[in-house]
Structure 1
Amino acid sequence: MPTFAPQIISPVLKVYQSVEEFKKVKNAVVTIGTFDGVHAGHQKILTRLKELAEANKGETVVLTFFPHPRMVLQPEDNDLKLITTLEERIFLLHHFGIDHLIVQPFSKEFSRLSAVEFVRDILVNSIGMKTLVIGHDHHFGRNREGSYKDLEDFAPVYNFRLEEIKEEVINEVAVSSTKIRKAVTEGNVRGANELLHHDFTIAGKVVEGDKLGRNIGFPTANISIAETYKLIPADGIYAVTATVESKLYKGMLYIGMRPVLKGKEHRIELNLFDFNRDIYGKEIKVHFKDRIRGDENFESMDKLKEKLKEDKMHATKMLS
């Protein structure tokens, strides 16, 4: 079971580790959801949230959950991987200028709240909600029993305004976290980025490798990702940029088992262009731009080296 990430406080966004930590604010304009990816559809909701808060001299409140409800309610299902870690989600919500983020620990006990209990006890009595903005086809409460029709019935009883945001469509594709996960899993990071309206990223620590890359002129930083629930793109070579100690570099990244070396473990290896520094132990953030090719086996290291030269030319062109 994933654990809560360290609390992050920014000059704009205030983060609370439960509803109990939150103190009511005047004219709270609220939205609810897991917000995995903080994609284009989510951004549409957040934009409207800010517009309504400004018009009503209120403050924006996002209520999200961690762990993801499916991880709690279906613990035997290990297939769910998330587009964003909790820390990445917080970073993106900060970027969109939200005032308050409540990260409610999701548990089986919490999941048993009925729709009316969730609205009355959590949204109205605990948060002080005056306006609720929700996405298309939103459901909530025990067994996802609550619907938009229920919210329409609750609004006059508990004195809040209600607004539903229609689904976002990009290139005739309705945006959803599920579709973005599928695109990333298939290696289509460019398509995922279009639906996200930002780059898909991974972040981790640079760890010791076997240093074979430098012997063929392509030294790599081996990246270890702590969050086991983080979605990783399909095996292959990608054109990327990477942030190291607040500076952005171009490069290419390999994901796979290194078949030419008869590798026995999955690796994430980053080759930064025009870069020659020791960064072992450093945190690194990789921004995926496009996929160059899938993983391949080669009959020799010399063949691999020649292919990597081609890959670098493709990556340089993609990143230009």
Structure 2
Amino acid sequence: MKLARHIEDIPYDKNSIITVGTFDGVHLAHQKIIGKAVELAKKHKGRSVIVTFEPHPREVLDATSINMKLLTTLQERLELCDQLGADWLVVIEFNKEVSQQNFRDFYLKYLIGGIGISVIVEGYDHHWGKNREGNIEALVQLGKEYEFEVVLIEQFQHDGIPVNSSMIRNELLNGSVEAGAGFLGRPYKLFGKVVPGDRRGRSLGYPTANIELISQKKVVPKNGIYCVQVRIGENKYFGMASIGVRPTFQTDGKRILEVNIFDFNQNIYDLDIEIAFLQRLRDEQKFDSVDELIHQMHHDEIICRELHYTYQRLE
């Protein structure tokens, strides 16, 4: 897949099948829309083009959302769209100027006059432009005027629940990583670098890798203990992760993500690490003694290993 950071970076081609959206999460509903664009591009012997925005429009339009957390970084969106078979990803910088453009001006500048368009694929509730005046009816009329087809994708549901990014963020913030994975179509992941910690886990018999997240904008699931899969380089491992402030010990109250990797004994400081959240085990707890904590960690490990065995069989 090719990446265009500016509209000038993609050559004009009238035979472009386009979809426009933020696509945070690239969840199951997004996959349905992108998949249709890819399918139609192959059918029409054209190219599939995904137009997305950075930063998230809500960060620009809504002052209360300036610190909103996202499901995917731009890099993740790029990789996920590539996996779906898209030909191009066009990233438009979303700023005040873009936010003030009306629906018609945006389409004329970026799609009709910039990229070229023969078909646009959008969700059933697509709105765009200043004050969201660009609804489906306006898009169909514009298509008639400039000779492009409008293909609408019906509301997508998983287990009877409509799928959208806000709902998935809330599931993760409530610790429901299994539900989040169901709506995403894959486990939710965080990415970071392994940094030195206080080495307390080693003294407990459970050495942990302390993780410094690469992006501070991503959703971090609710504090607690999780069953996880870890990727370091090309290698995958299983383990259990803790998110929280470690209340059993006197700490500075800083929220920390740390991972105990099963059957692993290597120096991985400064290495990049990927953590996929498979299942939440329990809340973070304060124990009356270190022995109680160790006993609980042993119990957590037993449950995690059983879950990992099941997960491996399903892969």
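The numbers here are math on the coordinates, done by the rules we state, and not lab data. These figures come from a predicted structure and were not determined experimentally. Cβ atoms are built from the backbone, for glycine too; each structure is taken alone.
Taking distance in nm of label points 7 Å out along Cα→Cβ at positions 173 and 197 as the criterion, which structure among 1, 2 has the greatest value?
2
Where is distance in nm of label points 7 Å out along Cα→Cβ at positions 61 and 93 largest, in which of 1, 2?
Answer by largest value of distance in nm of label points 7 Å out along Cα→Cβ at positions 61 and 93: 2.
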